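Nothing in this text is a laboratory measurement; each read-out follows from the coordinates by a stated rule. What you are looking at is a predicted structure, and each value in this text was computed from that prediction instead of being measured. Cβ atoms are built from the backbone, for glycine too; each structure is taken alone.
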Structure P
Amino acid sequence: MAKWIIDQSHSNIGFEVKHMMVSKVRGHFDEYTAHIESEDLTDLTTANISFNFDVAKINTNNVDRDNHLKSADFFDVEIFPSIEFKSTNITKDGDEYKVTGDLTIKDVTKPITFDVEYGGKGVNPWGVEVYGFEGEAKVNREDFGLTWNAPLETGGFLVGKDIKIKVELEINPQS
């Protein structure tokens, strides 16, 4: 199988969660690694895909919030420095995929499925083939032990339970 790499300067691994039940907080991981093996990126059904996210590099554009997310209230990066995903099954319907795999956060592993769309193939100015994909999955953070919250005077809670994970990837052959 051929090995592929993520062009991190043209990719984003992000997330969003409801804040105060009225708006959204968005963030991303500044550092992550990915391992992708596939003979043909136009058909991911035979691919092996894994990601490792450095939780210490979480970025929501607010240092205080980022530090809180790194604390024992949430990810507890001193004990659990990374989040991992490893694909277990990939199905295809046209240019769309269901990429199912095991997501591990704080030593809790649960299956999740990303809805992934193949964005196409091109050749960059240096003659290298590039492939684009976008994907999204939703998880309940409490399923992974991320249970900290604060009640609001008006009812509800400060942080929503559902987290949308959004992935935008440009993938190149490993040289």
Structure Q
Amino acid sequence: MTYEPFIAEETTDTVAVYPGTFDPITMGHIDIIRRALEIFDRVIIAVARNPAKTPLFSLEERLQMIRDSFTSEEDGRIEIEAVEGLLVDFAYRKGAKAIVRGLRAVSDFDYEFQMALMNRRLEREVETVFLMTAFRWIYISSSIIKDAARHGGDISGLVPDHVCERLREKFLR
């Protein structure tokens, strides 16, 4: 009796990039990232260095808050990098098949649709995938979180505990 040799299929990880300023990371962001991990093998969180914006937290602080938001089990499938320049170029260089974007409302769609079309024009190898934000996070954004925290509002449960603490520290100064 002869046996055919077993030859494993060549597999490659599917990679997605999830961009944002994450100033700070919210539970809505975390929800999108965890759901993206159900679709893709790896997710690169691309933290934007945007000279047009003045973030509350430094780039290093934002990177650390994101790192602290995930379990060690998730860490192996998540990369966190600072990025500047064209996102689609970054995604292509990283071998990403997709850019993941979260949508909260119809108002988000117009801007995101335009960006997706431009990215597609610039690099046809990278798709844009839209994920609807879970209903319980639909009303939050980093800006709303910062505004509530600035005025002493209770933001617990809307951001990870360590982010809540960092916001308290920032606004106590």
- Given structures P, Q, which gives the highest value for distance in nm of label points 7 Å out along Cα→Cβ at positions 37 and 101? Q
- Identify which of structures P, Q gives the largest calculated value of FRET efficiency 1/(1 + (r/R0)^6) of positions 85 and 109 (r between Cβ atoms, R0 = 30 Å, to 0.05). P
- When helix-only ellipticity at 222 nm (-39500 (n - 2.57) for each DSSP H run of 4 or more, over all residues; to 500) is calculated, the result is -11500; to which of the structures P, Q does this value belong? Q
- Message: If percent of Cα pairs over 19 Å apart, for residues 77-156 alone is calculated from each of P, Q, which structure is the one that comes out at 57?
- Response: P
- Looking at structures P, Q, which one was distance in nm of label points 7 Å out along Cα→Cβ at positions 125 and 141 calculated from, given that it came out as 4.0? P
- Query: Between structures P, Q, where is distance in nm of label points 7 Å out along Cα→Cβ at positions 13 and 117 highest?
  - Reply: Q
- Message: If distance in nm of label points 7 Å out along Cα→Cβ at positions 69 and 149 is calculated from each of P, Q, which structure is the one that comes out at 1.1?
- Response: Q
- Thinking of P, Q, which structure, once mean count of other Cβ atoms within 10 Å over residues 29-36 is computed, gives back 17.1? P
